[in-house]
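The structures come next, written out as structure tokens.
Since every read-out is calculated from the coordinates, none of them should be taken as a lab result. Remember, predicted model here, so these are calculated numbers, not experimental data. Cβ atoms are built from the backbone, for glycine too; each structure is taken alone.
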Structure P
């Protein structure tokens with residue numbers, strides 16, 4: 001097994017365990033929850049097998065759903081995010097993505113921010129839309145999506161900064 005595969009397996013397991021054992025127990029103000037497991041969706045290699053990525057995203061969401069007893073909403077949100085990820089990559093990174101010449105860590109900060117923000121917002125919107133399954137609470141849906149997304153985005157960038165510093169020492 002090469003190091004990329006091993007890194008992704010380890011990332012998958014650690015993020016899943018961190019989410020279900022620690023982060024699912026955090027609930028600020030009744031509607032702000034961190035969903036750091038989306039970091040797997042963000043960091044999966046851009047030139048990796050797309051079919052495998054969609055399957056792994058489903059398994060990640062399903063793992064969270066099993067522990068959270070949430071009926072498949074995390075799996076569905078992960079599937080949607082994984083499926084539209086190539087469009088988001090093309091939007092955020094442009095021609096560099098088309099030629100498969102980019103690494104997430106070496107891209108422009110603005111491109112990275114737009115990619116993470118849009119991916120997290122899409123994931124969270126689908127997640128909470130399926131949780132409510134009703135447009136009668138549309139403002140609550142938007143509020144929960146927005147504030148949970150902000151918290152998740154901050155957590156994602158803090159995690160990326162911590163591991164970037166650690167690996168560059």
Structure Q
């Protein structure tokens with residue numbers, strides 16, 4: 001089996017192991033992920049108006065996503081602790097959903113990628129949106145959390161099929 005076709009977090013005996021990145025070249029690495037929170041139109045309107053009982057829902061979720069990216073190695077086994085140089089979380093209304101689209105970008109110059117940090121930021125921001133609005137809409141759904149793109153590293157650049165990698 002080629003290196004590209006094997007699971008990198010398993011050793012030759014199939015045991016979970018942390019990948020040794022010590023010999024990798026430092027490169028600029030960026031990952032962008034997205035996710036959606038579907039909700040009732042009334043819930044979206046309440047969030048947009050700033051009328052939620054818990055306060056500024058979007059700002060709280062944005063901060064939660066940034067904090068989560070910084071703590072990814074504490075949450076996901078075998079992830080390396082990283083010195084991120086930038087994490088950005090954007091949250092925008094999607095009236096046709098209806099709901100909110102969350103996008104996270106994580107960046108560093110290092111020896112391992114930041115895909116998990118971007119995905120963790122999106123996931124926690126979406127969960128925070130749910131938490132902040134669940135009192136008025138328990139039927140909300142978190143959907144389509146996915147990596148849109150990644151750059152840098154030995155494997156090079158990648159964009160999700162059907163996506164331009166960012167919006």
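A value of -8500 was derived for helix-only ellipticity at 222 nm (-39500 (n - 2.57) for each DSSP H run of 4 or more, over all residues; to 500); which structure in P, Q was it taken from? Traced to structure Q.
Figure out for me which of the structures P, Q the number -0.44, -0.84, -1.22, -1.36 belongs to, where log10 I(q)/I(0) by the Debye sum over Cα atoms at q = 0.11, 0.15, 0.18, 0.19 Å⁻¹ was derived from the coordinates. Attributed to the structure labelled P.
For mean projected area of the Cα convex hull in nm², for residues 72-151 alone, which structure out of P, Q has the highest calculated value? Please report the intermediate quantities before stating the final value.
Details: P: 5.7; Q: 6.2.
Evaluating mean projected area of the Cα convex hull in nm², for residues 72-151 alone on every structure, the highest lands on Q.
When relative contact order in percent (Cα under 8 Å, 6 or more apart) is compared over structures P, Q, which one is greatest?
Numbers: P: 24; Q: 34.
The structure with the largest value is Q.
For the read-out distance in nm of label points 7 Å out along Cα→Cβ at positions 8 and 24, a value of 2.5 was computed from one structure; give its label from P, Q. Checking each candidate, the match is P.
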